Every structure is written in structure tokens, then in C-alpha cells.
Structure I
Amino acid sequence: MSKPKIIVTRRWPEEVEKILAEKYDAQLNVDDVPMTTAELQDAFRTADAVLPTVSDRIDAEVLGATPMKARMIGNFGVGFNHIDLEAAKSAGLTVSNTPEVLTECTADLAITLMLMVARRGGEGERHVRNGEWTGWRPTHMMGTSVHHKTLGLIGMGRIARAVAERAAHGFSMKIIFHDPFPPREEDIAGLNARQCNSPQEVFEQADFISLHCPGGKETHHLIDANAFAAMKPGAFLINTARGDVIDEQAMVNALQKGEIAGAGLDVYESEPTVSEPLLGMENVVTLPHLGSATLETRIAMGMRVVENIDAFFAGETPRDKVV
């Protein structure tokens, strides 16, 4: 019996690619060059399963490929707003993602960004690397303490709760949050977290605002000019969620006008393109979408995809089925 054919759109950790090659007729992207729309369409015409990443746009055009051979999309990532789920469902495709396994390292990165922007870490490193540092002095490059400040979370899922735990227990921060689907009381026990009735309430009270909501139509530009106007002038915005949650031009304007104190960003509205003004701002920390970028996590994500496609081809429901 022939093995199902799978197409992997980007390079994955070697350990995972080896297992995929052993179990399936696997076409790997050894050059790690992003696939074009035409190449993605061809993948859906020729493979039994396509394994994309969050940087691949699997839209209605791609999913309109005919004749459609693929039966499953095994997404490498927890987010799936890059996939047109309605088009996938119409085409008879099962879609899975990789939740849970990237919670801790993404929470770590959110805290990293918070500390870097508050303590001017990016600016300080550039200062030293550029040979501009002339020595210690009492008033040089003073930042902002995170201890006992208020952390506002937009979204209170697994990653947000992990961030809250680090902030509350590590830095004695006060935790407030808004989520249209709030967590169970037992899930936030010990955090002393207070639920707000609206994002606006979070914006008005928080010293640090960390985004943990999904991307998509419901949250597109949730953080817009009105949101920035509601924030404290000393507030810092942290985004490890999805770039399109923020109106990037509105953020540029808010930073230029001093409506907020700074931003720590791991994702961008049109990534890999980043708004040029952000790159020149010393009060902005920019990272290249590193939220899940630890070896252990990326291997775990890949193995979760393997588990899902194994179940699918065995006639079972994948553990992480989205549609």
C-alpha cells in the first residue's frame, strides 16, 4: 500500500522532517524558500496533505485549486487566521493546528519584550555596539520598573495566563484582563486577576498592555487610534499575538505623538515588512517573530502535526482539529 503524499511548505526541525520522511511520501522544502500561490495550488492538487506554516497564505484562491487532491491541512502553529477556514471546509479539507506546546516559550518572549522595552534593552545594546557608551553615570539611560505595575491582558487564554503567572509571581504586578470568553475561575486561581468589562477599561488602567487574542476579522485593528488615545502616556504595548490586531500606522502615530511610551513587537501587520518609522524609534523593540522559536518547542510543534496527520490517515479525528 502506497504511503500518503505530504508537502511541507518550509524547513522544519531535522528530527521532525526525518520522521515525516519515514512515515510518508514526503516532499520537503530543503531550500526553505516561501512557496508562491501557484506552487501552493499545485501542492493541493498533488498531495494528500499540505503542511503549511503561519507565514503561508492559504486563502480562497489557493484552496480553489482543481482538481483538489488534498484532504488535510496540518498547520505548523497555533494560529490559523492565515487559512480561509470557510474555503477549506467547502473544499472538504480537515484543518488542524498545534496548541499548548508553545505556551511557555511564547509567554517567556512576551516577558522578554516587556523587560527590554521598559529597561531600554534594545537601545542600550545598540548604544554599546555603536561605540557610544562613555561609562556609567547616575542619570544615563534610565528606564521604567515593572514591579508592582499593572499588566493588562487582551485575551486570557493559555499564553496570557502564563504571562500573568510570571508577572504576578515574579514582579508582583497587578493583573487585569478582558476576554469575551473569560477563563474559568480555577484557571486564574492565585493570580488575583481582575476581569474588565471592555478592552477600553484595560487601555485606561494598564501600565503594560500585552496582546494575546487571535487574529482574524473579529480582532482586525482592535488596537486602533482610539485605543492608543485611551492608553496612559507612560504605557507600553507588547504584541506576541498577531500583527493585524494592531493598526500599525496608528501605532506609529501614537509613538511619534507620545501617546504611549513604547512598544515591544514580535509580529507585524504586513510581515516580514515592518513600517519604516518603527525601525528608527529607540523606544520600540522589534523581534523577527520568535514567539515559539526554541528548538524544544519547534520540535514539539512538528510532532503535534505528525500526531494529527497520523490520526487523520488512520481514519480518526485529529486531536487538534479546527474544522
Structure II
Amino acid sequence: MNCLVIGGTRFIGRLMVAELLKQGHSVTVLHRRPKHDLGRRVKNVMADRNDPAAMKAALAGKSFDLVFDNVYDWERGTTAAHVEGTVKALGNNLQRYVFMSSVAAYGDGLNHHEGDALAPDDAPELYVRNKAMSERALFRLHQRIGLPVVTLRPPYIYGPGNPFYRETYFWDRLRASRSIILPGDGRRLMQFVYVKDLVRAALKAVDEPNAAGHAFNIANARPVSQMEAVEAFAKACRKPVKFVRIPREYILRSGGHPMGPRLYFGFYFDMPPITQVTAKAQRVLKFKPVDFVDGLQETYKWYLRHNNGSKPDYEFEDKLLATAPIMIPAKV
């Protein structure tokens, strides 16, 4: 089939392109640069997906069977209007449009099923409302014109090539024998999915005829606490871990921010928990994720090959460790 991968040059997209090529598909990537490094078999379309006019011009005369939409512009935001503009520019021959949404589309809360309400249009966080509004727009198009859309709602994605300072954040510190700061009691829940599992789910959503018109939660079934997550990172790199619990309020008052530059627990990792139930994906897509530590071990091998050896900036953490009131773990 003729496939378009929107955002095919990084993380999810690179792996998706490789898998599609293995399956014998014809692949085109759409991104903002005039060329890519994915090889001669992959065609290139240059356009800014946040510019509907540019998208229409770039895609004019082209036809695709499958589209995988992986792009979100973290600087400007990618809105429902941008997503609708992309769909309109693609014409009427689509057999499947797979949209990479997020567990964040639920807004907040635990144990979400796909039928739960998504965040409202006036949700305070831009990313949350853009993902929720984009999904609503796509499912309206499914109802009105039969758009064969599937949306995937992953939580934290990990794996080789992760552009966010997440797993690497902890491995840098564990390898340097540094204490790991736990915000608060370290019990906030997190849920993960291995990038290779996510790509397999996206491709399965293409092959499964009953997937069109549906959303799927794609994740490891069991959430873990922040402390359990770090213990898994430590197990993957075979390093001991020493925790220092610091009140979250103190960290934030001191200038810490989940998105940096003064990180204290990995990029965007210290957020109110949103968890999901994955039974639908297991049933319909036959989704079976790899064990969390097994996936981390593969990711750690990639880290060792690609670690540039530069020393992270520990100044903010050192200040916290030297001055913050240390929390004593509650006895269980």
C-alpha cells in the first residue's frame, strides 16, 4: 500500500517507516525539511502541517491508502483545525487514518476506558485540549463522511531514540552514583508503553477491519509509582539507586519545573497521574506489550551506543539536595 507518515524522521515515525518498509509498503514522509536520512526507498514531502494551505499544495495530486499522523508541534501547538486541514488535503481514497493522540486527552483521572469523556474544549493545558479537540474533530468526520480513523492514546512512551530527556535523565545520574530526587513520597502513578509496541499497535489498527472509528488505549496494563519506575531504570542499567524524598511544593517554589530547564525528575515526568485500562486493545488488536524492564534493557543498550558523554548540569539538583527539607518515608 501507499503510506504517508506525517512526522517520519524521529522516534515513533522512524520506527514506523522501518516497519512499513519491511512489510513491503511504499512510504512517503512529510516533514518541514527538504530531505531526510531514511534512505532512497522513502519519498519526501516538505510542508508545515500547521499550515493548511501549505499542506494542500504539498499533497495536491498525491494519493495515499494509509496515513499515520504522529506530529505535535510543542512550540506552537497543533490544533483540531490543523488536523482537519490535513485530512481535507489528503483526498477521499484513504483506507485508514491513524492519529497519535495521548492519554492526556482524558484530562485527568485513573483507570480510563475509551468511552470515557475527553477533556473539555476549555481545558487549561494547551496540549490536553488540542489532543481532545482533535480526536473529537476526527470522529465527527468519521460520522459525517466515513473517515476511516483510528486514534491511539499512549501514556509515557519509552524506547530507543526517545528525544525527550526521560530514561536518559535517570541513567545519567545512576551511572554517576548520584542520589535520585523523589518528588513528595514518590507514589504518583505513571504508565508506560514501549515505542515498538506502540508502532505494532498502529500497524495492527490498519489490518483489523473492526478498528475503524475507534480509539484505543495503548499501554502496559499495570501503572507503576514514580519510585517503581526509577527502580526499573536502575535494574535495566544494573546500578544501585539511592532516593532522597523532597517535598514537591519546595521543589516548585525553588524554581523546579517538570518541563525544565530546572528539571528534577525527567522531562514532563512529574505530572498528576492519568491511567488507562487496555482491555479493548488486548481484545481487538491482540495487543501484548513487552515487559517493562525488558524494554528498558533494550533501550539502555541504545543509550550506551549513543551517549555522547557530555556531563549534565546538576547545579539545581545539588542546591535542592543541600538545602531542601528531606522527607522521611512513612512506615508501611
Structure III
Amino acid sequence: MDNDIALIANKSLEKKEINRKDAAQLLSVEGEEIYDLLYWANKIRFKYLGDKVSLCAILSAKQGSCTEDCTFCTQSDFYKTETKSFPLVGEEEISNTISQACEDGADSLGLVTSGYSLNSLARRGDLLDRENDFEKFCGLVKKSSSSSGVPLHASIGCLSEEMALQLASSGIKQVNHNLETSRNHFKKICTTHSYDDRLSTLNNAKKAGLKVCSGGIFGIGEKMDDVIDLAFTLREVDVDTVPLNFLNHIPGTPLAKNPSLKPMEILKTIAFFRFILPDKEIKVAGGRETNLRDLQSWMFYAGASSTMIGNYLTTEGRPASEDRQMIEDLGLVCVRN
């Protein structure tokens, strides 16, 4: 057992902040020492979250035709992909998805829309909010949340303080808005809005009393320092849930030919975030099946306490029954409402 990793792990177990030197040491681990890292990440997870696993589902509630140029995204109008575009869905589709999420064992349902913001006026004042999708969205949430068997979460782009308050009053419990990567690397993957736009959204959600879900995507050309910067920023913001996504190489996007991350490298990343954010919900989300392959169950040993089930936004996931069986086989317990 590597003594240096054990010493850093004890800091996390005692909820002492890990410094940058320790963080770099964790991400530099190679070979058999990765197994030591996973061992301690699992210990940290058990201390703070026990044997409980949280499952979430999502609905692509408005898709495509996005004005932003995030280089990993299939929904951007900047790139030619096979992603279909459609406007904001209606009450029936949300209701059907809620029923499916409950049947699949999800403990939350995220409603996700494309674009900078559902309220285009919240952007730069140069776009007209003709359809007023934000007001429609809040109305749909009010109708659905009262009878919903799962808490409703929202991922609808950038939020002003007023929008965040309105979401809270409509019945939304948590807002997802990923920082994606470090401030320094962000400008290499998106030029149409800023890192501060994203941080502002997280702060506005917290001010409104909403829980905050924010993480990143990996395999987009980031360096070690970018991973550390992201983790430390999320710790500073004090987010509630940290989704970790791994690049799904979609033809037509600028990053389609990026080298794929190796499964053990992904597990090391998950473990690293558990060390830095010991008591937070660490959720393995997009790209899980294609990147981890046969090592999917290892994500929990690496410190994950949550995962996404069912389909993603523009790609299909595996049957939820397989994920529930995987969790049961590990002796873990799915959280139920």
C-alpha cells in the first residue's frame, strides 16, 4: 500500500482540504498504485455516503439549434451532426418520462434544454424572446411537479437571479450547469460565452435556495492542471452534486477524433474527485458505457455514488435494469423516494 496516498486519503477522511501538491500527486499515480487510489476512494465514499447509490434520469426537453460553439456538443449549429432539433416538449411527454423514470428506479428527473438560456433576453439583449420558452417551461414544471413521483431538476442554460427564483417557486429542486473544465481551458472549447457566465448561474441558483449540480467533461484536451483547477473551483463553489462526463466521439464535432481515455485513467479521475470532494455526490454520467466498457461497475469502487440511467440527450444508454442489477451485485443500495 502506497503510504503517500494513504496520508492524503486520511486528510479526506478527516475532511481536511487537500492542497495542490497533494492533488497533483494523486493524478500522477500510475500502474499498480492506481489500485491503492481506488481503495482509498472507496473508503472515503463509504464514510460519507455509505452504501447508497443515487440514480437520475434525464429528458431532452428542447434539442438542437444551439447558438453556442462548445466543441464537444452535437447540438451546436456550428457543426454538422445527425442530431435532430425540436422545440420545447409538452406536458404529455414530460408526464410519460416521469412515469418511465419512476419505473426505472430513478430518484430524480432532469429536464434539459439546448441553448445559452431558455430566456434569450438573459443573454446579451440582442435576441428576441418571441416564444417565451422560459415561462412555458415553468408552467410545465408547476403542472408536473405536484403529481410527480420524482423530484424535478433543470438544466436550461444560464440563469439570472430572477429566473432562478422563478424556477424554485415552480417546483424545481436542483439546477445542473456544468463548468465543463478549468477557466483556462474553457476558452479553447467555447468562445460564444464565458466561464463567468457559468459561475454566475451557479451562484444565482444557490441564492435562490436551489441545490446545485455542476461538474465537467473529460477527454477534451485538458491537462492535469485543468482537472485540478476544475475540482478546486467546484469545491470553492460548494456544489451539491458533481457529474463527471467522458467524451463520446460524435462525428461532425471538432473533438470527434480526440484520443479516447483509457478506462483506468477514467477511474483515476473519478477517485481524484472523491478525494477532493469527499462528502459530495459524485455522479458518473455521459460517456460511461462507451468509455468504461466492462469496467463500469468499478466506478463505485473508484468513489462514485451516483450514475445516470436510461438514455442521454442525443445518445442511447443501456437498459436501466442492467444498471440496477449491477448495483445489487455490488451489495449497494439504490436510493428510493
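Rule-based calculations on the coordinates, nothing more; no lab input. Only a predicted model underlies this, so the values are computations on that prediction, with no experimental measurement involved. Cβ atoms are built from the backbone, for glycine too; each structure is taken alone.
Summary table
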{"item": "Which of I, II, III leads on mean count of other Cβ atoms within 10 Å over residues 38-45, largest value", "result": "III"}
{"item": "At a computed -0.60 (log10 I(q)/I(0) by the Debye sum over Cα atoms at q = 0.17 Å⁻¹, for residues 190-261 alone), which of I, II, III", "result": "I"}
{"item": "For mean projected area of the Cα convex hull in nm² computed as 15.7, the structure of I, II, III it came from", "result": "III"}
